[in-house]
Structure I
């Protein structure tokens, strides 16, 4: 498996997982996804393109087509796809994983529209009209009224978009979710166990297509 950096590099824990943390061993969904894909498709080459800055918002930084994070990711994606198409006759895009929302409380009422606009822009600019998009439902904001519109938007947008999938690990309470899925009891970042389960859910959804 490979991840886009300065060109594609072999995916290496402790080196280039782009986890967004000072600890180089921290990772996101790319590591368990690579592991599962290696088992399922041992003869195929697997590639990841990741742009995951922590704490960035959708309403300005990821704003559809014009936000700096959108442009950064799109630039990486364009270069990476040119590289892949120069080397392979057939390139299959499994989908896009979206895990964001904590920094949009000030514009929470607009989150649903902004998310729909983002998905439309992704599909148009990537050139895949039916691009599968996998949205991770947030787990640790139960009781936070400022975040409720964002949670509702994640559910509603994926319900009406037939090519979007909600990855829902919610066990019903903040306490249960922390115990099952958090990095630690006092750290609301996801654990390796959570990312593995999310990766399994993505492949289950992909298998149903």
Structure II
């Protein structure tokens, strides 16, 4: 991998997210894209997929545009970022349903980014839930049942058997897909345990 291109993407993402913080713990927003890029890199994805990991929230959450990303980092990077960018004009339910429907047909690079993104988000959510309990969900637009519906929907649709036939670089699904599935199961048990205790 070219450290120069990766560094440029990292720097651009960091500058765009400057001053933004995570809803749950107040840490810098850009810590999340750094972790997502790390998941993709560790799984063996190529430079442009890792770059998209650094940039995946810029269009959705900053003043960055896909046109600018394509100009600076190339068409493929922009396409992968576009595949992970939600339309903020739609409702929460519409946006999440679109992602669930889209991930079933998306190219493996886009799917890999979406799952890496959700894996890191869910890791953060589980950690915060263990510390805060039900109050965690006051930070979000929807509650725990809706969040679980979304994470499960992604897990159920993220695998496409055609990948094994056509993708030469990844004849098997990345191991973190399994990690994500396990974490979704653990999250479901965690929140259902809390619900049962309250009855």
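Every read-out reported here was derived from the displayed coordinates using simple, explicitly stated rules and does not represent laboratory data. Predicted model only: the values in this text are computed from it and were never measured. Cβ atoms are built from the backbone, for glycine too; each structure is taken alone.
Output the label of whichever structure in I, II has the greatest value of mean count of other Cβ atoms within 10 Å over residues 38-45. Of structures I, II, the maximum of mean count of other Cβ atoms within 10 Å over residues 38-45 occurs in II. Name the one structure among I, II that helix-only ellipticity at 222 nm (-39500 (n - 2.57) for each DSSP H run of 4 or more, over all residues; to 500) of -13000 was derived from. It was calculated from structure I.
Could you figure out which one of I, II the value 3.9 for distance in nm of label points 7 Å out along Cα→Cβ at positions 110 and 134 was computed from? Considering all the candidates, the number was obtained from II.
Each of I, II could give Rg/Rh (Cα atoms, Kirkwood Rh), but the derived value 0.96 comes from II.
Looking at structures I, II, which one was distance in nm of label points 7 Å out along Cα→Cβ at positions 86 and 190 calculated from, given that it came out as 1.9? For distance in nm of label points 7 Å out along Cα→Cβ at positions 86 and 190, the value 1.9 is produced by structure II.
For the structures shown (I, II), mean count of other Cβ atoms within 10 Å over residues 6-13 is largest in II.
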